[in-house]
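**Student:** Have a look at these structures, which come just after this line.
Bear in mind these aren't lab numbers, they're just calculated from the coordinates by the rules spelled out. Just so we're clear, the structure is a prediction, and the values are computed from it rather than from any experiment. Cβ atoms are built from the backbone, for glycine too; each structure is taken alone.
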Structure P
Amino acid sequence: MSTSTSTDLEQLARLSQQIRRWIIRCTSQAGSGHPTSSLSAVELMTDLMFGGHFRYRIEQPDDPANDRVIFSKGHASPLLYSLWTAAGVIEPDALMRYREFGSPLEGHPTSRFRMTEAATGSLGQGLSIGFGMALAARYIDRSPSRTFVLLGDSEMAEGSQWEAIQLAAHYKLDNLVGILDVNRLGQRGETMYGHDLNAYRDRIEAFGWRCILVDDGHDHQQVMQAWDEVESVSENNGQPIMVIARTIKGKGVASLEDEPGHHGKPVDEDEFESILADLGEPDESIRGQFSDPIVYQANPRKSEEAGLTDYEIGDEVATRDAYGNALCRLARKYPRLVALDGEVCNSTRSKRFRDDLPDRFFEMFIAEQNMVGAAVGLAVRGELPFVSTFAAFLSRAFDQIRMAPYSNANVKFVGSHCGVSIGQDGPSQMGLEDIAMFRTIQDGVVMYPCDAVSTEAIVDLIADHQGIAYLRTTRGKTPVIYANDESFSIGGSKTLKESESDDATLIAAGITVHEAMAAAKELDAKGISIRVIDLYSIKPLDHATVRRAADQTKVIFTVEDHFPEGGIGEAVLTSLSDHPTPVNSLAVRKRPISGSPDKLLDLEGISAGSIVAAVSRWLEA
């Protein structure tokens, strides 16, 4: 255990005061921000980062041995940026561009600021991300790196926090340290437990964490003793640690201290100069230093050739089965590929990867929000996470999903059991909103294959793609229609049937491709020529093929096992917004119920027979 001298504490006190000055100045310059929430955590974070406990090599920010720090309370970004100013990464003049248009120092941190580990600001996500980073360090990189997460007391009401707390204890992540800034005041008043540190300790310890209480989070001696204790207990004891500190919101500014009504507001202009004067003489040149990381030998992973697929045309194979096969087949090609599942791996078929490569599989149990946050944490540490559960349950974690791109997180999502075609399980298990949800992710990819060959090819494609991607898989078996050497692309499609005399085009994906092909065969027998397109890439869309079909046929029907809002029909309509050819959307429009897949497809008007009837009515009208 290290012992801090009076000189060390004096230096930390001086640094803390300058950090307070920067917080006040940058938020006042911006005319917005959260100075009071930042001021409460100054000593906690200054003493951690510059008191000899935070190990980080600035010139090598990607060093896997570096400690990591995440501000889950992302609104305290003035403190985050001021700390990096104290570290010499940001110039004080640049700090004054906080929240300015074009500045990387945004109101809540994103990857645009290069020292941001992960984007935060939507409260309740940082601990899950930190959990994922700690998983990567402990179980994959075998690194001595630790992850520190600054938490606000208000966000402890979020269920995602407790998902992360449970899972971190389950995985014995003693390299994960939470810092709970108990400043009593939220946005609109007092938090659930106010300044009752024991209320937090009793709950967190019940999940298996080691808690360290700090009665005065502004007393450098107490804070440093807490960090010394973290060092003494964190190694190989299997317990994550939570430092729980009583702090004062607005600390250092007498008119703001422990006073409600100041959340998210800079100091009053007429008080600005006097507040700075009260904080003492400025010391713009003062800087803090980090400790060096522990040296360790990294184990580089090399890519190898993947095996080939081996399906026969006509084989009946569920695309979810092909997904499980693909993970195992591609594991050598993508040595950083890891799989996470929400306790349904026997259904999503990621179980096959778990059984083949248990060291690269992480069971996340029924805690989807934490699962997505953990995937983001793994991704920002360079892993390639595939996250699987039922498509319906990913909607629980949409907040985490929508935030992932702001961390530049390279995460792949796989939703099985989509649509009414799952059958008797009923509507609670039917993913009918997932295409719409993932289509809203900027620059995201949405893929929906119809057979085993295309599924395996698409898993390879999205693994190679940098960014968020979603793969939709089907529960029931479908016939293989593509040869093993068929090529696919992100943004592509396959025209399965066409002629120069086609009357109508059917555009489908996944399960409805097979319904569309059956319908086309029946319509052909009636003398109605039909074009069929497998739109396996829903986003980005193959606009050229869709437009060519609109040019060459009288009408387009989209057929999807999904609600009409935000689905394939709307994607095609958007693509053809300036085109005169009509587009009819066949989709799930009636309240789903339990029943056989065939009866449910028929109920919703997306079965082969329903397609035949719809096309015939339109052409005969």
Structure Q
Amino acid sequence: MPFVDKLREAVVGKPHDPLNSETRQHLALVAFLAWIGLGADGLSSACYGPEEAFLALGQHAHFGLYLAVATFLTVFIIALAYNQVIELFPSGGGGYKVATQLLGSNAGLVSGSALLVDYVLTIAISIAAGVDGLFSLLPPEAQPYKLMTEIALGVILIVLNLRGMKESIKVLLPIFLGFFLTHVFLILYGIIAHADGLPRLIPDTLHETQQLTEQMGWAFAVSLFLRAYSLGGGTYTGLEAVSNNVNMLSEPRVRTGTYTMLYMAGSLSFTAGGVILLYLLWNAQPVAHQTLNAVTFGAIINSWQLDPVISHGLLAVVLLLEAGLLFIAANTGFLGGPTVLANMAVDSWVPRQFRNLSGRLVTQNGIFLMGLGAIGILLWTQGDVSVLVVLYSINVFITFSLSLLGLCKHWWESRYDEDNWKSRLLLALLGFCVTGGILVVTVVEKFAEGGWLTLLITGLIIGLCVLIKRHYEQVRQQLRTIDALYAPRPTWGEDLPEPLLNFEQPTVIFLVGKNRGLGMYALKWLNEVFTGHFKNFIFVSVGEVDAESYGGRGALRSLQYQIENSLRYYVHYCHSQGLAATSYAAYGTDVEAKLEQLVIQVTADYPNSVCLGSKLIFDNESWLISWLHNHTAIAMQRRLHLREIQMIVTPIKV
């Protein structure tokens, strides 16, 4: 094994066998692990979402009680509505598939593009907020090293996710549990310790609200609350991740997804609402270079009157766990973003390479894109959480709103077929009103502050996706034309005489794929140029196990049927022409490696052989067009030439 391969295996791990049924069982997540891997995004938002919302209130902190109640209710409304998404789409896909199938491909494109930007920002803001928490423990002189730390953590998370989803979750499991248990304890203790302030909290809040409205008017009071509420919108973003990754859950998927969503909603509503309540009860005030959580939890721990060293140590543990959970939340972006990319690649909105799985059965191209995108944003914003919060959360509410609007349409159209359509429609409609309202308020409040940039980036991605799909549609149409010209419908029967293969005679090995026209073009070209020279015709093909074929039930078997049927077509055609032919097939995530293995196997039996493949060429081939196609034939030619195996590539102009 070459040194590079050994190093990759040491860092990333040994490859999995995608055809082994035990592999899927090993990788699938039970509800508890899914709560950790997918729910960390929402739970971690308690480290920055409530703070951003509370600070936006300024001197009118009493509105924090309304924020706590609104946060609690919003979480459960979205979670309950999104359980319908899990039920209707048990193979995953989340907001992208919901919008695509229920509202149309254009709505799906908007939803998917919004999610891609949101997941990149999820990674960026989680890393930045986590490092802020860490540096709250350090002296101000350490601040210049924050950005360097953020970049290093981004690289570490990329490598960790290349090893696989379940592996990354297991590594981060102790941090998640430590965060949840410590914060539950601190929130409960903090509320109980200042329980004497609870009876006065509601009357005082109502009194101060009345005074504010008399002095400034209801419009000012409502706009103040809505602005703070919108800045805390990042609190709800993690709720979409479960529906997006249902295919990663253990069977039965729908029940596992429902339990996962319940765990997420319960833990998030308690933690986020509880933290806001602590700010009120403990009269939290901002301190330079410290998060509001650090100030509040520090006050709670100091109230125990322990030795200062011990108090500082306990606070350090709490803040380290907060930072750790934020890094797990960044991991959610690495899980959800590549899944969205893979689903969009299936529909030809993004390059097909984003469907590809690595040997560890992860969509590594998507992982790299999400990670590098987040690192780029961190460099651009200098890791400033206040800037990232403005960019954040707009897009996820675009997806929320489109998904719930799609559900409203679905239940209305199903009113004659479903007995309980009314309750489901009402829940979806309520969820749409909530998320749509938050979207409008968030866009209005954040637009001038930088939200326009998020919408601009999303719009540019949508435009790029339209160009990519247009190109793929044109190529697909031209390939259909080639199929019609060179791959006629079978007119031969199944019981054809099979000429015997001669191992010593000249042999041609065809590297063929899914498009029969390309293979038949190469076959006819060969017979015209080397008439009568080759006596054996061997067809080899590799079925690529990608995100589409590995994700759905029965998809692998469908892939196998497609490959076997295509090879049978070539062999039967040769038999109908009196030519000796046979075929070989393999399946895996690395097409080139599997093809190389097949060719080596065939050339060992047929030493007097040459390989033949086809390559598409374009009139005006730009770097973008070149990137959209995998150029397997050229890559195989280089691999085989290094092994001193001859290969010819026939160009086909499209």
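**Student:** Quick check: 48, 29, 16 is what I get for semi-axes √(5λ) of the Cα gyration tensor in Å, for residues 357-508 alone, calculated from one of P, Q. Which structure matches? Walk me through the numbers on the way to the answer.
**Tutor:** On the way: P: 28, 19, 15; Q: 48, 29, 16.
Clearly, the read-out refers to Q.
**Student:** Hey, mean count of other Cβ atoms within 10 Å over residues 205-212 derived from one of P, Q reads 17.4; which structure?
**Tutor:** It traces back to P.
**Student:** Say we calculate relative contact order in percent (Cα under 8 Å, 6 or more apart) for every structure; which of P, Q gives the highest result? Mind dumping the intermediate values first?
**Tutor:** Details: P: 12; Q: 20.
Going through P, Q one by one, relative contact order in percent (Cα under 8 Å, 6 or more apart) is largest in Q.
**Student:** Work out the source of -23000 here, i.e. which of P, Q gives that when helix-only ellipticity at 222 nm (-39500 (n - 2.57) for each DSSP H run of 4 or more, over all residues; to 500) is computed. Let's see the in-between values first.
**Tutor:** Values: P: -10500; Q: -23000.
That value comes from structure Q.
**Student:** Where does the value 0.90 come from, among P, Q, when FRET efficiency 1/(1 + (r/R0)^6) of positions 109 and 381 (r between Cβ atoms, R0 = 25 Å, to 0.05) is the thing being computed? Kindly include the intermediate steps, with their values, before the conclusion.
**Tutor:** Values: P: 0.90; Q: 0.40.
Corresponding structure: P.
**Student:** Using Kirkwood radius over Cα pairs in Å, single out the structure from P, Q with the greatest value. Can you show the working numbers first?
**Tutor:** Values: P: 26.3; Q: 27.3.
Evaluating Kirkwood radius over Cα pairs in Å on every structure, the highest lands on Q.
**Student:** Let me ask something else. Starting from the value 28.5: which structure in P, Q was mean count of other Cβ atoms within 10 Å over residues 69-76 calculated from?
**Tutor:** Details: P: 28.5; Q: 19.4.
Value 28.5 for mean count of other Cβ atoms within 10 Å over residues 69-76 corresponds to P out of P, Q.
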